[in-house]
1. With mean count of other Cβ atoms within 10 Å over residues 69-76 coming out at 16.5, pick the structure among P, Q it was computed from.
2. For which of the structures P, Q does the calculation of relative contact order in percent (Cα under 8 Å, 6 or more apart) return 23?
3. Any idea which of P, Q comes out highest on distance in nm of label points 7 Å out along Cα→Cβ at positions 61 and 317?
4. Identify which of structures P, Q gives the largest calculated value of distance in nm of label points 7 Å out along Cα→Cβ at positions 85 and 213.
5. Tell me which of P, Q gives -9500 when you compute helix-only ellipticity at 222 nm (-39500 (n - 2.57) for each DSSP H run of 4 or more, over all residues; to 500).
6. One of P, Q was used to compute FRET efficiency 1/(1 + (r/R0)^6) of positions 77 and 181 (r between Cβ atoms, R0 = 30 Å, to 0.05), and the answer was 0.50. Which one was it?
7. From P, Q, which structure was FRET efficiency 1/(1 + (r/R0)^6) of positions 53 and 157 (r between Cβ atoms, R0 = 25 Å, to 0.05) = 0.35 calculated on?
8. When you work out percent of Cα pairs over 27 Å apart for each of the structures P, Q, which one comes out largest?
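Each value in this text was obtained by applying a stated rule to the coordinates, not by laboratory testing. From a predicted model like this one, the values you see are computed outputs, not experimental measurements. Cβ atoms are built from the backbone, for glycine too; each structure is taken alone.
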Structure P
Amino acid sequence: MPAQVPFLTSVFDLPGNIELSIFGAGRLGESLAEALQRDRKDITIRSFVDKNKTGSLNNIPVLNPEIFFKRTEKDHLVVVATHFWLREVLALLQDHGLVNIIISAIIPEETLEYSQVLDKHLQNIRIIEKQLTGTRSKMVWQAVIQGMRGDLSCLLQLFLTRQGQQYLDHVILKKKYTVIEGGMFDGTNTRQFAEIVGPEGKIIAFDPLPARIPDLPPQVQVENMALWNETTTLYLVAKGPDSTVSRFQVNNAEPVRAVDLDSYLRGQQVDYIKLDVEGAEMAVLQGAAQTIKRHRPQLAVSIYHSPEDYFQIPLWIFSMCKEYLFFMESYSPSLGEKILIAIPQEKILKA
């Protein structure tokens, strides 16, 4: 893991009359540059650094990392403003001998809609934290709330100090289990689940995109349809992993078949439900209410696709899942990739 690196939570924390470079020319980097140009005119931004972009941004040159390292002195200040590849960027900078590195924990102003949601959920913040099991889960939730208030430093620290297995942490999977997977993406989780449950288990994977994932094990059954709270027709806006479905037809949207899990399963035993369906999680859960009550499956649900999801989904799951243990995990240094995991107490006792 890269050596300890400090976090920048305000542009006013930087020393005066300095030069710096911003590693990352995406929205995080651009937003940081805008804040510096607006509020810290004494600071000179020498360049952006980004291997995927060229030219200039906000009248600041964008350099390829190789060129940047050749031109840059070892004590030059670099502010890392990319979160997706954070570990890799820190390792790269340190491997090249740079010693003056800060991680930007400042979120773009347009994402501050999260802070507007907090006022209406002050009581629910405490309710959710109280329901979570263990110090780690409570720390994740506290870091999420801090991030919603504009400071990502705790989420960044959690990300740098622990790597988990998304959709497998806390979950108890065994041979012969039946798994419902809402959202396949590239099939990585699908294969992991299939390997654990074995040839006598079953994975029913729902995804409205007709993905062609080669060589899936025979215990994987792919359903090219969306999950929803009823059986109906929805409209799909295809954007790769960020594709969304809606009740309403919009430009470039394709009609897709959708089904609710209660109707699809018709009482069939289910041991685990994983949902990452780009904002449709609440509807899918509502459409699986009877299945959850009857079979008490383990759940791992994405709760990060909208500010309200962070509150509505946990509160709904708490109300439905009695005598469960609830965990929250973070797989991103920002406000994305937050998962609520619900495990029946009897599963843990038998494990």
Structure Q
Amino acid sequence: MEKKIKITTIKKLALEIIHNQGYDKKESEQIFDMRLYAQLRGNDHGFVGLFGWNPDKDRTAGQITIVRETKLSALIDGNANSAITVMQKATDIAIQKAKKSGFGIVGAKRTYNSTGAIGYYVKQIAQHNLIGMTFSGCDAYVAPFDSNEAIFGSNPMAVGLPTLKDPVVLDFATTDMTWHDLTEQNILNKKLAPGRGYDKSGKPTLEPKAVMAQGASRIFDNTYKGSGLSFIIETLTGPLVQAAAFGILDEEADWGNLVIAIDPELLVDIKDFKKNMTKLIKRFKGARKLKGVKELFYPGERGNRMAARCLRQRIVEIEEELLEKMMAEAQPPSGFE
């Protein structure tokens, strides 16, 4: 059952948990902002991610540095820092380069744990009147089509497009179940639907824990098309950015990410682009609907609408079991560093 909680209340709980996981004040705020973005939209990278894949800060983490750079590009060494904080830096750099030179591409290697909802980053790019694209890699837990062995990560991608109103944001993982989805199913003691997961030996399983214990989720569409897309993202977040891929190298400490920002002004006046985006959206929304369908939603529209409603009420909607876990985990911090 979902509960409605004041944003101020959930922020206090979340910041206590994040701080106790080893993050300083700035990092904690960055992680919270991304989690709130996701939670407001019903995205499974919301506050359940506080209990996801290795949420604690890596105690060996060093300074985030740029190791290779041109006027259009940069390669970041995340130095075992949270992928959320590294992705924010990569996004900021990509925006700066695109606004100055029309294009920015930033890779990141050696990031630690999940990037979260990567639509969060492309939305920021789109709000600067730029086209944003992001791709993220992670540890292997997804099997290719016609396989039951995990060699892919969840391999999400996102695209953000500026419009006259809210940006269009496409954000999806190429796995049938994200790690946070599995975590939530486990917290809620729910079984998986048949055919969605395999255990360590490759046998079909209904248990989220079995998939998480070196098992495998299937590809999102269970076809060669989704498998091919995941393969491409694996290479963009692996060899291209000098990070791990296909179960090779130390995946737990070497996840890769790629952020791209493009100024539409390279090809078209931004005013014309946004005006034509509005026409495109209007045409899409007016397409003939199947019987029983009330409305067609373009990418990101449903989530933006949900977030706007919650923000007006200054609340978040959260599963009762997850809220109870947050309350149990939160301890008053000794003070941010």
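1. Of the options listed, only Q reproduces it.
2. Details: P: 14; Q: 23.
Comparing all candidates, it corresponds to Q.
3. Working: P: 4.9; Q: 3.2.
Structure P gives the largest value of distance in nm of label points 7 Å out along Cα→Cβ at positions 61 and 317 among P, Q.
4. Once distance in nm of label points 7 Å out along Cα→Cβ at positions 85 and 213 is worked out for each structure, Q has the highest.
5. On the way: P: -9500; Q: -11500.
Here the read-out was taken from P.
6. Working: P: 0.10; Q: 0.50.
Label of the originating structure: Q.
7. Numbers: P: 0.35; Q: 0.85.
It must be structure P, since only it matches.
8. Details: P: 53; Q: 47.
Of structures P, Q, the maximum of percent of Cα pairs over 27 Å apart occurs in P.
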